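Undergrad: Pasting the structures here.
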Structure P
Amino acid sequence: MNIPEAFKVSTRALYKNKMRSVLTGLGVIIGIAAVVALVSIGQGVSKKIENQISSLGSNLLIVFPGSTSMGGVHGGFGSVNTLMPSDATAIASQVPDALYVSPAVRWVGQTIFQNQNWATTIMGVGPSFPEIRDWPIAEGNFFDKEDVDGAANVCAIGQVVKDQLFGGIDPIGKIIKISNIPFRVVAVMAAKGTAGFGQDQDDMILAPYTTIQKKLLGIDYLNLIFVKAISSSAVTGAQQEIESLLRQRHNIKSKVDDDFTIRNVTDMLSAVMNITNMLTIFLGSIASISLLVGGIGIMNIMLVSVTERTREIGIRMAVGAKRRDILLQFLLEAVTLSTIGGIIGIILGSVLSLTAGTFIKIPITINVFPVAIAFFFSFAVGVFFGLYPATKASKLNPIEALRYE
């Protein structure tokens, strides 16, 4: 018996017991669907997180005041005020691998335009901030060095602030009040989306950091320093150069903790991606357990089928069927059952993942690799769990099989 003929006989046998075949294949369908759906959703979540963190800017370093451990006390970065504008100036002039540098101060306050008001984040930054954050300007022109040096009352607004305060009105040149201080809108930033830490970057107002320091907060220190390295390969070198420079400027002796913390966005992205990839693998492994259960179900039903069709096997052997023909027939039945279940599971899993992605707003892409792996495993399940019943059927004694009732 050749393979096409054996496949035809196997398909006929499965069709004869339609309900049992469907119920048996259900385990494989659920298992494959779960694997495809969970892996696709996991990859979608990873992609969304990657996009959010990448939106902070490429080759980006962020310097925070304070350290995770200072003087034996775990205060956390940002818990003290150790960064000054002169530190940012020194980084810009003395760190060769630093392309752009922007001091930054942060405040949350109420903004007013005519009869509209909106609570938002106000960031005081330098003129190179859009280049550091890879943030295009949609309308107008960003403030320049003269505005920073003169602590001018000018600002750029995000898309959310524009929508909330101005609606359909052109905001360029309009005056808004921040803590009752008038600011002229000179630019509208392009839509940026949510950052990797959950902050809506479009819900923000950007102004010269000197203006925020002097006229809103009354401080002379910085909350952050943003640094963009000249290239991705120079990020680590720039970080080391900044660490050395700031330790020297802050008179920090050897074996004494830094009074600042530098965060490498590339490293942050790698760490988060490693975690999400591990979670994706874990979810896929958990889902594969149902595939194992489905395979055991196939083996169980095939063993029952061998017992029920013992007399049929004896008749086939009596009319000339060889042991390998019987083995091939029952093995093909198991493989056909698991493969069809795998195809249905792949389709079902793809539909489920795309539907879930629409509801939870994550980018879902059905990659060929996990689908191919899922199909291979569905085929392998049929071979692995169908081999024993098929072998048992092929080893039946023809005379005893004909006597079986």
Structure Q
Amino acid sequence: MNFDHSEKVLELRVRLEAFMDKHVYPNEKTYEDQLASAESRWQIPPIMDELKAEARTAGLWNLFLPEPEYGAGLSNLEYAPLCEVMGRSPIGPEVFNCNAPDTGNMEVLVRYGSEKQKERWLRPLLDGRIRSCFAMTEPDVASSDATNIRARIERTSGGDEYIVNGRKWWSTGAGDPRCEIAIVMGKTDLEATRYEQQSMILVPLDTPGVTIERTLPVFGYDDAPHGHAEISFENTRVPAENMIWDEGKGFAIAQGRLGPGRIHHCMRLIGVAERAIEMMRERVKEREAFGKPLAEQGVIMEWIADSRIEIEQARLLTLKAAHMMDTMGNKEARAEIAMIKVVAPNVALKVLDRAIQAHGGAGVSDDFPLAYFWTNARTLRLADGPDEVHRAAVARLELKKERRVGAEEASGA
């Protein structure tokens, strides 16, 4: 496997890093200040629209989509170093229209949406004019096993509509005032085989019967202005043409959506870990304790060394998974996707924890982004499947392997 970046990717990375240095990092504080001074935290800070306009003018827009008619035409492997750079800032992915859950939802519409669905919803998402959410997880069941979901999507007797009933939560982005559409996963046929009972349907959030019950904080952070919402659907009627692909295709769509979504999270987490180790390096160089710089304390040197080793390992596994997705398909890469989905959040958490410790009391404050980064990384041990599910998947695939028999043993020598 050759992980050398192409000239196209190297050029994009240089431009992206320059944009981050000039526009994104300096405006993180501006974004926070505008959000804090707004009448409501559920308003979009004006600086975000300004940054998005700058990014689009710079040609750094929708880089995640491999289809050239919609995005930059990059493979997963090519996108990885760019996604990493964007992930270094809490506001970075949105600036370039590469933020979850919109990326996954756009990929669903590109691959499985009808032409009418693409025109109505994909186009404004690609333009960054609206936001979306993905409603799968439910509060009343263990949603790590998606066959447990209870939401119902039932076709009316006339056949021209579906009625949606159920309660979802952790629908990221649903608190955003620009969020207009939800992709809802529910059961259409209780008698079908286990993985063909579920379907996905487009539900506009202004449809009668849709209620944002609340937004859920994460370790005390409200994640405004996007948030993570609990949503109820009560006899919510949508046109039959809102069904994505076909009835019973929900699991197939989910597998197509979650593969890229999982690895994108991992790419961004590598960026978070890189920023954390940078902050740790600077902090320990400028502080002294017990008569010498923190950077010369043996335990600090060990933290830095371990962090660099772990980041490089995680990056290599991310690149390997991306390469396999590109060359062999998501199904053949499922073990690598599962492995990196376990490794990347845990590595980021370790590096962030050391960086917080090196910053002392400042590390747990809002003066630095480390505490917020830590809470976000911790949620990613649950999002898109918990560690335990991915470990079980890796173990099952490993147990299917046959022992390799050496030539001498095979010949009876």
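Quick note: the coordinates plus some simple rules give every number you see, no bench work behind them. Model, not experiment: these values are computed from the prediction. Cβ atoms are built from the backbone, for glycine too; each structure is taken alone.
Undergrad: Hey, relative contact order in percent (Cα under 8 Å, 6 or more apart) derived from one of P, Q reads 29; which structure?
TA: This value belongs to structure P.
Undergrad: Something else now. Identify which of structures P, Q gives the largest calculated value of Kirkwood radius over Cα pairs in Å.
TA: Biggest value here belongs to P.
Undergrad: Thinking only about distance in nm of label points 7 Å out along Cα→Cβ at positions 288 and 336, which of P, Q has the largest value?
TA: With respect to distance in nm of label points 7 Å out along Cα→Cβ at positions 288 and 336, the highest-scoring structure among P, Q is Q.
Undergrad: I have 0.60 for FRET efficiency 1/(1 + (r/R0)^6) of positions 32 and 232 (r between Cβ atoms, R0 = 41 Å, to 0.05), calculated from one of the structures P, Q. Which structure is it?
TA: Structure P accounts for this read-out.
Undergrad: Separate question: Hey, Rg and Dmax of the Cα atoms in Å, for residues 216-351 alone derived from one of P, Q reads 21.2, 72; which structure?
TA: Q
Undergrad: If helix-only ellipticity at 222 nm (-39500 (n - 2.57) for each DSSP H run of 4 or more, over all residues; to 500) comes out at -18000 when worked out from the coordinates, which of P, Q was used?
TA: Source structure for this number: P.
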